[in-house]
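Multiple structures are listed underneath, in structure tokens.
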Structure 1
């Protein structure tokens, strides 16, 4: 089976849009459709239903998704096993919240490589719920997440908060923000609760985005006002087009490490947690 079919299927599971998946993978919509048809033919089952309201997984698609994720991980493991790993003796699989992949991962990887030179890292960006599932299934060793998903086999530790700030190219103060051009960030249930409590007038918005990358893209393309990560806010402000919105509260989003209980006391995994805690500027807990 071609791994491109699996990658396309898993991306569609996230986007539920053939157009968005085509954009994200850098291919045409017809190629996405062709890959889905090829995968469905191989499995002998229909995986998606398309209608005017959007794209939805069939029951067979829902059942296949965890297996597809396992296939992707196993494929990556197979590639590593057939390549010269040099001095590395162990591979640890790390998942990180998509919002944090750009701003927070590179320095931490460098620190891990210095502290554990015989350890290779396999890193992928995903969403909290899926990473918790992958930890339970053994497809990840450690994850950096926004939202813990309680499970008797998982251990969570608080790392710190990342902060979101409101920026705009239309308003300098909160009371000047036009509601019709507000792009609402829907980062996590915790973020949503704080946002609605502090800004009840912006609970409903014409556009809602669940990722910082999408929020930045929407702001850049459409203009308007939105909460973005502090690092993104600084970058947008430096462009000269956007300004911080005065009187808008800063919203903190907690960040957690997650690990399977069976790995909690392993020296390599404990070291990863310690380096994560130091990277987020708090002492390791638990």
Structure 2
């Protein structure tokens, strides 16, 4: 959502449609790095939800093209032989996201008890969500953290995938039909230690005789009978933007800085002109030098 005020008040169309009963707790905006996330509590699931926005670029095709040429290029800390994608790793660990999400999750669990945490994201947001889930699982315990991503790319090599599976055993990567992004960066079966490798477990949404089917794939992370069975020439960017019947495209494809800076100022005006009387106020955490606003909490 580019309209942060609608997100803050939980009045956006999607907020009142598919997510009734959800309590927004924290909105995080890092304009400098084009990142956005929100944290809340789903009382029906009795869980804290961490949602991280996916890529917001003028051309999804350009982003996909960049992924084709990426290589495993960063040693994962304190894990011999494990290598990960620098960009995805840094987007979580070296920005506002990690401290802000960690703090928001701890605050929500102090308020509602040690309930489970579900981390989710689509596309690039799924890749970042994976690093977030791993980080939270290490600090909170593997039994407390669950991950469900949609159309996420690969983020590390086989050694990292094995390490990830140990710490986040309840992870699901949903893939859709011919979506090209789960095939990126490329997997080379003849370079098992150097190539990117998905962690398990994939659930492949695809059409069988006119019916939508969800195939639960094997524990390898690279099941040849799931999305990897799609021939390269039939891979699609359009299948990346719809999952489970829901369109997952951004509501505005403008550049991040322009959209977010405008939205931040509008939210600031809203907060200044309204007395918020909510029982559990929403934390607003914003980082961008051009907007010149300090991270703040409304009450």
Structure 3
């Protein structure tokens, strides 16, 4: 129905569009938030530059990569090296709070609304900020979970305790061999519960969250819904962006809003019922809160 090429950018004044967005949030019966990597970037979860140097300068010097993503794909020769890197990566991107309170501000904006969140982010920021766990659907996994690499089962495993122990005991960018995680059922290596191939485990919690999201959409199909897309790019548009466009087109009472610095666009078919804001997500959220108050 839609394509990336057939989109249009807004030329209205940003301040006017923020005013329209604030009003749509106020009058909406329900708000569906779709969040991508741009939202966490706005919260300060950057993967290169100063933050990378702060936590991974020793890995950069030894292995030569220049950002956290590259480090995640580096072909380490031993599992002890692999998990030394990944335990630190998980800690700073999952168990530490985001540098900026963008998620907390977003919750203030929608706390009194009937909302649901679907996100491709895996850093758990929504739940840490206080969003209702039963109104969240993490489609692509969670840095806080391990799964069997086989996988031999449809089960995931909380990793906080072992990650903290790996972090505590690692030396010379290696962890002790006895801390290398293995599946308790088959003994194969554990890996991250992140969607990268057909081995991704959709556990019971994933399916329950998916069902709650579908039920939320189904039971509010004809209401005044605001589909609020924040920081979603074109890596996986079929998860959030394209469905938001389609549901906005089908529902005469729906509004599509996209906040994405430099990438806020919409199809011509829903141009008349869309708000696109090419600006910093944090600034837009804070401005909406200020106007609300």
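Values in this text are rule-based calculations from the coordinates and carry no lab data. Quick caveat, the model's predicted, so the values are computed rather than measured. Cβ atoms are built from the backbone, for glycine too; each structure is taken alone.
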Per distance in nm of label points 7 Å out along Cα→Cβ at positions 39 and 111, the highest-valued of structures 1, 2, 3: 1
Of the structures 1, 2, 3, the one that -11500 was derived from, the read-out being helix-only ellipticity at 222 nm (-39500 (n - 2.57) for each DSSP H run of 4 or more, over all residues; to 500): 3
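Given 0.30 as the derived value for FRET efficiency 1/(1 + (r/R0)^6) of positions 135 and 247 (r between Cβ atoms, R0 = 35 Å, to 0.05), which of the supplied structures 1, 2, 3 does it correspond to? Mind showing how you got there, number by number?
Details: 1: 0.30; 2: 0.75; 3: 1.00.
Of the structures listed, the value fits 1.
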